[in-house]
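K.L.:
Please find the structures below.
No value in this document is a laboratory result; all are computed from the given coordinates. Note that the coordinates shown come from a computational prediction; the quantities given were computed from them, not determined experimentally. Cβ atoms are built from the backbone, for glycine too; each structure is taken alone.
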Structure 1
Amino acid sequence: MLELAGVRHAYEGRVVLDLERFAVPPGALIAIVGHNGSGKSTLLRLLALVERPSTGEIRWGDAVVSSPRVRPRAAARRRITLVEQRPVLFRGTVRANIGFGLRIRGRRGVEAESIIAAVAERLGITGLLDRRRHELSDGEVQRVAVARALAVAPDVLLLDEPVSSADRAAAQALYGALAEERRARGLAICLASHQLEDAYRWADDIRALAEGRLSPVTPENLFRVELPPGQGEETKHVRVGPIAIAVTTGREGPAILAVPPTDIFVSKEPLVSSARNVFTGQVTRLGRPRPGVVHVAADVGVELIAVITEEAARDLALAPGSPVTFAFKASAVRVF
């Protein structure tokens, strides 16, 4: 198992990642989600042993493979492959790029060609094998980079926004190929993505980052705020854009508010309840990440997302543009 333990990482004195523990078990399907600057790319680079943490340890099983005093172990690095958001292809053909890692591992000739052909077929890029970088679209470059990573059969594959330049069909083809790779040989995959619908649909384990820390909820309803001073634990009204959210907290100063989507009650119009937060607006979009579950996005002054059942969505006759009311308790709002 690949694991970060007590890791804090800083650039020029500014802490960008602070994680007590982050583990990638064998065969895991993990999606890391969060806003720009939340620490996703830094986390992947640490997991890939490309950077050493400022403090803490990176472990493979019981062995420390990277720390401020331990250089990344080459044997561990060979078992982990990172594909960055804007991958760089080497000079030469797609075929030569996919075979690069095989060559430095001493696998050449018929054996290497067989592996290249097989991985190209799985990624749907057989027709690109004799092309060069300038003949590829950005989406094709991403698929070639993933193929190059898979060719060396890593135990852990780390992907930073792998479908940011892909159309919908290409994205689904890539996710399908990755799922098959995982089923075939137990590959662990950890992916950073802004595509929340894809993350919910594809991953078994979704982990959200905010300000370099793991968030208790996924990032649909995260807001940076300034909490007013008070007298201990009390209900405060905190301005978020044009609305004020009631939250029960004893904290003050800079913080992040998180409204769990599953704690939002959805109705067509305001109902009598004990909820201190009641906002009316319009449905902006509906998502169905998996059977029986609907994500309802609404503009209530700011965008909020609620999670309800398919049956509830049908009963409410929700559609983009229809009126909707979101209600949630002050105690449901998390502060960190």
Structure 2
Amino acid sequence: MKAMLLNKLCSLEENKTPLDLVNLPNPVPGGKEILVRVSTCGVCHTELDEIEGRTPPPRLPVVLGHQVIGRVEETGSKTSSFKTGDRVGIAWIYSACGKCKFCIEGNENLCYNFKATGRDVNGGYAQYMTVLEDYAFSIPDVFSDLEAAPLLCAGAIGYRSIRLTGLKNKQNLGLTGFGASAHLVLKMAKHRYPDSKIFVFARSEKEQIFAKELGAAWAGDAEEESPEKLDCIIDTTPVWKPVIEALKNLERGGRLVINAIRKEEVDKEYFEKLNYTEHLWLEKEIKSVANVCRSDVSEFLELAAEIPIKPEVQEFSLEEANQALVELKTRKIRGAKVLIID
């Protein structure tokens, strides 16, 4: 099978082609696994964190990609949930132990044995991959393969983020950064909280215009002061400056949810601008988002089909994966980037 393989960690600023196009043997499904012929795979900022070593794969080489859509090509001897030809999705959560206190409490995203698709095991930047059937998801018919791919991470992690804000209808929501996840959060929030105003902070004028097109009440730069105080803010940026700037716009008792698996070091000194009285006092909260649970993915897919949420998509071939990653690194973003594999 064809695959784009990461052989070594590197800086995307120095190496614009971190992935190599190779031929690998087709994987073989075990007893409880299914073999998926991949049709599309979303490109996520987390892949940049993997390539550049902020959340490095435990071993190399590895096939990246965790927003996978495809059809069941073959089933293992102990499977029962899917049959050949079924359309399925595979998300960031590849597996968890199922036995620890976090899994028992429904927080499998915090499991010490959490395994991530495309980091701990080979992912969807390839023509085939295997997955345990319990960690594959049926995809609603309302979505094409291209539309469905970004829902599995950008959508699901956005769903978890908005849930963790505790947002209520009529409260103000802020979104810092406006890429693949945030544009889906905006659509979701408009549906679930119709009387809430949404304020978007993005450094690109194109992103600000895009946010307004999707229904944002206001859009401006991260350093600007929002016209109204915000009850909740979701930060989806890879850097520190927007965190500090967001806190000054947060209402008393408000919550900032940071939706980023890692933060880059490029502007960490900006944290020295943190002023306790201005930024944190009066019971403001900061909460991080870690991974996703299976319930996040399944519940979001159901909600997305109900609305329906149709993501904005930019298409790339498998061989153009490096180009898509470099564009993501340099913030050439409108919606989500998706690889067409087959």
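K.L.:
Using distance in nm of label points 7 Å out along Cα→Cβ at positions 154 and 234 for the comparison, can you identify which of 1, 2 gives the largest number?
P.N.:
Across 1, 2, distance in nm of label points 7 Å out along Cα→Cβ at positions 154 and 234 peaks for 1.
K.L.:
Next up: Out of 1, 2, which has the highest value for FRET efficiency 1/(1 + (r/R0)^6) of positions 26 and 298 (r between Cβ atoms, R0 = 30 Å, to 0.05)?
P.N.:
Across 1, 2, FRET efficiency 1/(1 + (r/R0)^6) of positions 26 and 298 (r between Cβ atoms, R0 = 30 Å, to 0.05) peaks for 2.
K.L.:
Given a value of 42 for percent of Cα pairs over 27 Å apart, for residues 122-257 alone, point me to the structure among 1, 2 it was derived from.
P.N.:
Computed on structure 1.
K.L.:
Hey, another quick one. From 1, 2, which structure was log10 I(q)/I(0) by the Debye sum over Cα atoms at q = 0.12, 0.23 Å⁻¹, for residues 42-113 alone = -0.49, -1.11 calculated on?
P.N.:
2
K.L.:
Another question, then. Have a look at 1, 2 and say which one yields 22.8, 74 for Rg and Dmax of the Cα atoms in Å, as calculated.
P.N.:
1
K.L.:
Sticking with this one: Compare relative contact order in percent (Cα under 8 Å, 6 or more apart) across structures 1, 2 and report the one with the greatest value.
P.N.:
Ranking 1, 2 on relative contact order in percent (Cα under 8 Å, 6 or more apart), first place is 2.
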